[in-house]
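Read-outs throughout are calculated quantities, based only on the coordinates presented, and are distinct from any laboratory measurement. Everything numeric in this text was worked out from a predicted model, so none of it was measured. Cβ atoms are built from the backbone, for glycine too; each structure is taken alone.
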Structure P
Amino acid sequence: MTDRSTLPRLSWSDVCARRLERHGLSAPVPDSTPADAVAAMCGAHAQVLSAAEVSIGLRVSGATRADVGDALWRGRSLVKTFGPRGTVHLLPARDLPLWAGALSAIPPASPTMPADVRLTPGQADEVVAAITAAVTDAELTVDELSAEVAARTGPWAVDPVMPAFGGSWPRWRQVMHLAAHRGALCFGPNRGRKVTYTSPQRWLPGFQPAPASEALADLVRRYLHAYGPATPQQFAQWLAAPRRWATALFDSLASELEQVEVDGDPAWVRAGDTAPSATGPHGVQLLPYFDAYTVGCHPRELLFPGPAAQRALAGGQAGNFPVLLIDGTVAGVWHGRRSGRRLHVTVEPLRPLSDAARRAVGDRVERLGEILECKPQVILGPVHVGGHA
């Protein structure tokens with residue numbers, strides 16, 4: 001049993017300072033690229049691509065949405081795919097073997113769909129094989145991919161049985177994320193307004209998922225560097241993985257990890273990584289929907305203190321609201337509305353702002369305008385837009 005009286009102690013302030021620095025939020029990392037920034041935060045959530053552009057732009061000095069687009073579709077240093085929690089992410093192309101090896105090794109979650117909707121393990125493998133073959137040398141819309149899957153499997157795969165956005169999706173779509181996690185699928189460039197899917201091997205010749213044990217160990221190390229101190233349960237929540245499995249994974253890496261205490265609660269870091277930041281947490285940021293810092297950092301009750309939990313969390317889920325971050329802690333919400341070349345930004349602080357904080361908010365709104373390549377205007381007042389689904 002660990003003698004907690006001997007554990008290194010970190011305050012919440014220490015933890016915020018470390019995380020802000022490692023995310024490039026206290027100051028952008030010099031000479032960083034979009035792929036470097038995405039690697040540092042262990043993936044950028046990209047269900048809303050403009051939010052991912054802001055997440056990356058905040059961490060890369062002078063970067064704009066055009067730089068993110070260049071990295072994604074021309075330089076190919078980023079890949080748009082299904083990442084942690086089965087959600088759409090941008091990941092560094094150089095790290096895709098690691099991510100595929102780790103994500104494909106996570107045990108499946110408990111079923112949430114009725115038995116007559118679910119695919120059997122054999123059917124899931126059959127659909128993934130059909131997807132793999134269909135996108136090997138093509139960029140297909142979801143309808144084109146659906147037709148290819150049906151032709152290679154059978155009509156059962158396209159039965160419209162999955163409730164989705166007021167309609168029904170074909171059965172096979174419940175394993176799109178699985179195909180991505182196995183390295184068979186990623187997003188291609190849009191065809192007009194339509195999303196396309198393709199194979200990452202088209203621009204990563206020889207790509208293969210890394211061995212599972214190596215990939216999972218490396219992912220724990222990277223996660224703890226970016227989000228530690230953290231617990232196995234928080235790691236499991238970040239991945240949407242079983243808690244017992246995450247605890248066993250941390251136990252298997254015990255020789256590499258060190259227990260610390262954060263304001264009285266135990267958590268883990270990489271062995272030896274216990275030094276606080278040279279400076280305390282500082283700075284004002286306007287983080288977009290589903291920013292990695294907001295989603296990945298715990299404990300929630302410290303990151304979203306007091307009224308922030310009620311205002312900026314959706315049923316305990318982080319990321320549904322863009323947030324005002326002051327010294328590493330959520331202190332408000334904001335919303336941006338684009339109209340042509342103009343960006344109207346409303347910021348709702350949850351506590352009175354000092355004159356310095358008001359000026360910093362103005363500076364951060366200007367930075368949003370630079371990233372999104374439009375002219376911004378800021379209003380301090382209530383945000384009336386609800387959370388993102």
Structure Q
Amino acid sequence: MSNEQKKIFGISWNVFLLGLVSFLNDMSSEMIAPIVPTYLTDVLGIGKAISGSIMGLIESLSSLFKVLFGYISDVFRKRKVFVALGYLLSTISKGALAFTRSWWDFLTLRVLDRVGKGIRTAPRDALIAESSEKGKSGRSFGFHRMMDTLGAVAGPLVAIGLLALLKNYPIRVAYQYVFLLSAIPGIVGILLVVFLVKDKGEEVKKKIKGISALKSRNLRMFLGIVALGALGRYSYAFTLWKAKELGYSVVQGLGFYAIFNAIYAFSAYPIGYYSDKVSKKSIITLGFGVAALASLLFAYSKNLPMLLAAFIFYGVYIAIEDTIPRAYMADLAKDFEKGTVIGAYHTIFGIFVFPASIIVGYLWQEYSLKIGFLYAAIINTLAMILMVSFVRD
């Protein structure tokens with residue numbers, strides 16, 4: 001049996017490799033992600049509202065490129081070149097953060113990282129869909145999300161170890177070392193894409209004539225609700241700022257973040273697997289409800305049990321909303337437009353994620369973090385109601 005026909009954990013070899021690449025890349029990203037909020041406020045000296053805006057802009061920008069490069073990869077039936085290029089840009093930008101001296105340097109490099117993500121995401125998701133058996137897209141996307149998030153579990157733990165080793169260094173110097181070392185797993189991931197991952201685009205029959213799934217009223221309604229839900233999805237940085245507000249140290253915050261990512265990782269695959277058996281719409285709707293619950297717990301957390309519960313439910317919510325909508329869109333898309341349709345989802349989501357963090361940052365600065373989390377709870381509750389009322393299976 002060739003590698004292309006081989007299956008591991010019930011998924012194709014190509015999906016397995018892409019999961020491993022995402023593990024390495026997310027390990028790289030999450031080595032630095034938990035220290036970024038403190039780096040912004042304590043090292044670069046940036047205020048709360050601007051920090052929230054920067055985090056939102058960073059997370060939003062990548063999505064602006066996703067539909068474009070998804071479309072381009074559909075036209076040329078080539079996915080791998082965009083996946084490799086995207087990972088390369090992100091890896092370079094993360095290592096170069098060691099040399100930042102101002103918020104402008106920082107923002108420029110983080111934008112480059114997000115551009116890299118924007119280039120690779122839709123082509124990669126299309127490649128996952130093309131490498132999956134019919135009716136098993138949820139399983140494939142769930143496995144990919146699990147591996148991606150296991151990297152996010154490993155990353156903070158590596159960062160904790162590095163910061164412990166560098167505890168006698170000034171905080172800026174310690175962070176510089178973490179930024180530089182974060183590039184190593186990213187480089188290994190790029191090599192796997194270049195030498196082992198196989199393109200599938202040319203194997204899929206391109207149907208030039210066909211009605212795009214994007215013309216479906218049901219799909220348009222779903223994308224509208226995605227936009228609304230994104231307005232209630234604040235940056236992970238706010239959860240770490242909440243932990244800091246309750247008196248926990250940066251290292252303890254990294255521990256909370258690792259717990260969140262462990263829940264996220266180990267929920268993603270079973271949720272994806274189960275979504276192939278039942279309605280994906282129902283799982284997505286449940287995700288909005290869990291998001292509202294997590295936001296309420298963050299808003300009212302005053303002790304360790306409540307804060308832990310908030311991080312756990314936040315992890316389940318992100319596992320659902322970062323896995324099932326992609327599988328749902330992949331199932332609805334025709335063969336000739338998978339990159340475009342999945343890219344449209346990512347783009348719409350990303351455009352509306354940016355205002356979410358600005359709004360929560362503003363509410364934090366003018367009122368309190370509690371008000372920001374309550375705002376998010378209201379938005380997600382509304383999205384859940386609209387999913388039940390207007391989106392068909």
Structure R
Amino acid sequence: MGNGEKGTNERKIFGISWNVFLLGIVSFLNDMSSEMISPIVPSYLTDVLGEGKLISGSIMGAIESMSSLFKVAFGYVSDRFKKRKAFVFIGYALSTLAKGALAFTRSWWDFLTLRALDRIGKGIRTAPRDALIAESSEKGKSGKSFGFHRMMDTLGAVAGPLVAIGILKLLEGLPVEKAYRYVFLLSAVPGLISLLVILLFVKDRGAEVKKKITGISTLRDRNLQLFLAVVALGALGRYSYAFTLWKAEELGYTVVQGMAFYALFNTIYALSAYPIGIYSDRLGKKRMITAGFAVAALASLAFAYARDLATLVGAFALYGLYIAIEDTVPRAYMADLAKDYEKGTIIGAYHTVFGLFVLPASVIAGYLWKTYSLTYSFLFSAAMNLLALVLMLLVPER
């Protein structure tokens with residue numbers, strides 16, 4: 001049975017399958033949980049735990065990259081056993097536990113260990129979840145499904161910082177460190193609700209794939225390998241979100257004001273991800289990915305030279321649009337290229353390549369920040385994205 005038939009026969013809501021809708025709800029809740037803590041993490045590292053710029057930048061990069069080695073492995077395992085839901089549940093459960101436990105950290109090592117556990121959870125769930133989305137989508141509409149999922153994920157990211165701001169306002173009389181710890185603890189609540197949704201309502205689709213695994217033939221395609229090289233280059237220009245908040249702090253804005261900028265970024269992301277997914281199905285995913293690298297370069301240049309509020313707001317808006325394209329369209333592109341029996345493996349390969357190059361990206365950005373200034377960190381990113389754009393032009397149309 002092809003994924004078009006599955007999507008057609010399954011109950012739909014908002015023009016997408018019920019399964020994709022439920023996975024969107026799960027991501028909304030989980031990202032609300034994650035983004036309740038994300039805006040305070042940079043300040044927690046530097047102000048509470050007292051870590052320096054290079055270590056803080058490297059830790060943030062390590063956190064982003066930590067899950068990469070697990071993504072292709074668990075994508076392959078979920079292909080082998082034709083079970084997606086179990087890996088999705090385990091991955092989200094580990095992340096929920098790790099986020100709540102941050103309330104008890106006392107050193108950068110404790111912090112990194114728990115954030116690593118969170119990222120391992122992400123590594124376990126990501127490829128099986130994306131494969132499940134692909135298997136639950138109508139043929140030719142993978143961009144729409146992934147766009148909806150990224151939109152829901154990012155609406156959670158909009159809600160998370162706002163909830164955190166509300167909590168911090170309520171706890172205004174407490175020492176900053178104690179308030180941060182309460183936010184960490186409360187972030188586990190939406191994560192626990194998302195686990196119930198997975199357990200009770202999400203349905204597996206992997207068992208409907210009848211073919212045996214006969215090899216990862218798609219990965220031998222030279223054009224796919226070229227695209228993965230583009231992904232690697234683009235990832236070198238993908239600095240952690242923490243650098244954007246450090247830029248706002250450098251310009252004199254408080255942590256709470258930084259949360260407002262971060263909410264703006266996520267709002268732009270949420271509003272654009274779904275239409276980007278739909279238009280990528282119509283206009284071509286290669287064109288949309290290429291445009292994304294151009295937007296990324298513009299966002300980096302705006303952050304590099306931001307000296308006033310208007311430029312900084314524009315930078316966060318461009319950053320939101322860039323991440324919406326980069327987090328949506330390549331997943332759908334890889335899902336379209338993958339054969340039914342290896343969707344988890346192929347999508348996992350994309351995530352792994354991307355994740356492996358995100359770590360050096362933030363380490364380089366941290367080094368440039370420490371040695372020169374944040375301006376050079378963003379200029380490096382702009383250069384990498386422009387190189388990725390040029391290389392993307394060499395990838396043949398599909």
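Tell me which structure, out of P, Q, R, gives 13.0, 35 once Rg and Dmax of the Cα atoms in Å, for residues 102-149 alone is calculated. Label of the originating structure: P. Structures P, Q, R were shown, and distance in nm of label points 7 Å out along Cα→Cβ at positions 246 and 374 at 3.5 was computed from P.
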